[in-house]
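Rule-based calculations on the coordinates, nothing more; no lab input. Remember, predicted model here, so these are calculated numbers, not experimental data. Cβ atoms are built from the backbone, for glycine too; each structure is taken alone.
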Structure I
Amino acid sequence: MKNSANNTLINIWKKRFSDKKLRNEFLIVITVLIISLISLSNFLLFNELRSGASINDPVLNLFHPADFTWLTFLVIYSGIIIAIVHLIKNPDKLTLALLSYAITAFFRIAAMYSLPLNPPEHIIPLNDPFVQLFGTGNILLKDLFFSGHTSTLFLLFLVISEKKIKYIFLVLTGLVAVFVLIQHVHYTVDVIAAPFFAFGSFVLAEKFLFFIKK
């Protein structure tokens, strides 16, 4: 059964890459994704050195922060694994997801550049356990408007068609949104804005892929 599933997966991707137009589409998307990730990574380091505005957030003022780091990343990484297992069998959906994510990354650069913010006063830094385990990466405090984790999970909700899995991602999006607010990692506006930017990225990605398929 496992060999049969593997062979089916290989055949799916062989068929994808045997079509020149679809092969080029995928390579273009991968290139855009790499550029977006490098650009975002460099921008975040630059952004940490900028001074920004502080928001008196009435929602965050309601409670003291609590550390939900491990639970947050358990939800995020579980979601990513589920998405990979599901989307790897559907090259079209995977391509759409990757391009949507790349566009979201560019949106985040533009949004943070336009609206530099200082971190919430009582922030408990959200340190990625995987990154910290291998001793790489910097602790980012100003990676704020808008929430990347929330937008990523919402993007997967938009991309995935299968109802059961789709609504799992809606629940995961809500959980992560609540967790980052409880930890005071984000202002409320960062979390509320995230799905709207994600939706915009998704629509633009669909239009772009439709255009290059013509």
Structure II
Amino acid sequence: MIGTHLYAGDALPPLQSFDALVIMGGTMGVYETEKHPWLTDEIAFVRNAIDAGKPTLGVCLGSQVIAAALGASVYPHTKKEIGWFPVTLTPAGRDHPLMTGMPTTFSPVHWHGDTFDLPDGTTLLASSDATPHQAFAYRDHVIGLQFHVEYTLPAFDDFFEEGKAEITAAPFVQDAATIRDNTDGFAALPEIRNQLLDNLYRA
């Protein structure tokens, strides 16, 4: 496994050096390329990996990077979505091979204030009340997830401490205790995550 931290100055790996690509989240916006110039290189790199047929998964910011790599616009949402909110598979999502075995409705962790247009040639897989574009697929080897399924509770604690200042009263922002103390929610994430990864790597 190769871990690349572009924000810290790491070089992008050669395409032939990995079998699959996972793009994780961050506090920046895809459109902040002047402030974070490495985003431009990342978007081009992700496009090349997708065109090379690499199984590709993007989470939160990672989904927005994929959307930008496929030519779609990414921009500030009209609302923040922070906490445990249900997402529901679309009819196309229920029939898509990358969603095989997934529950029709489930509640992952959300922590985002941006959203994106659906890229041309993609399939909308899931939506939430706050964010219509929660998950999408490109062909049979690319998934973008606006929500989070990767967290364990210990890993989430560090993220939570850094980001909890964003928790302010809003229709789709839960209070800190509801977010942090949802042990049942964290316990449900591995099954969802593993099913998604199995589907992606089988494609």
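Given that P(r) over Cα pairs in 5 Å bins from 0, in percent, derived from a single structure, equals 1, 7, 16, 21, 21, 18, 11, 4, 0, 0, which label among I, II identifies that structure? Traced to structure II. Source structure of the calculated read-out (percent of Cα pairs over 13 Å apart, for residues 59-122 alone, 70) within I, II: II. A value of -9500 for helix-only ellipticity at 222 nm (-39500 (n - 2.57) for each DSSP H run of 4 or more, over all residues; to 500), calculated from one of I, II, originates in structure II. For mean count of other Cβ atoms within 10 Å over residues 99-106, the highest value in the series I, II is held by structure I. When mean count of other Cβ atoms within 10 Å over residues 91-98 is computed for each of I, II, the one that comes out at 19.4 is I. Out of I, II, choose the structure whose coordinates give distance in nm of label points 7 Å out along Cα→Cβ at positions 139 and 187 equal to 4.1 when calculated. Label of the source structure: II. Look at relative contact order in percent (Cα under 8 Å, 6 or more apart) for each of I, II: the largest one is in I. When mean count of other Cβ atoms within 10 Å over residues 19-26 is calculated, the result is 13.5; to which of the structures I, II does this value belong? The value was obtained from structure I.
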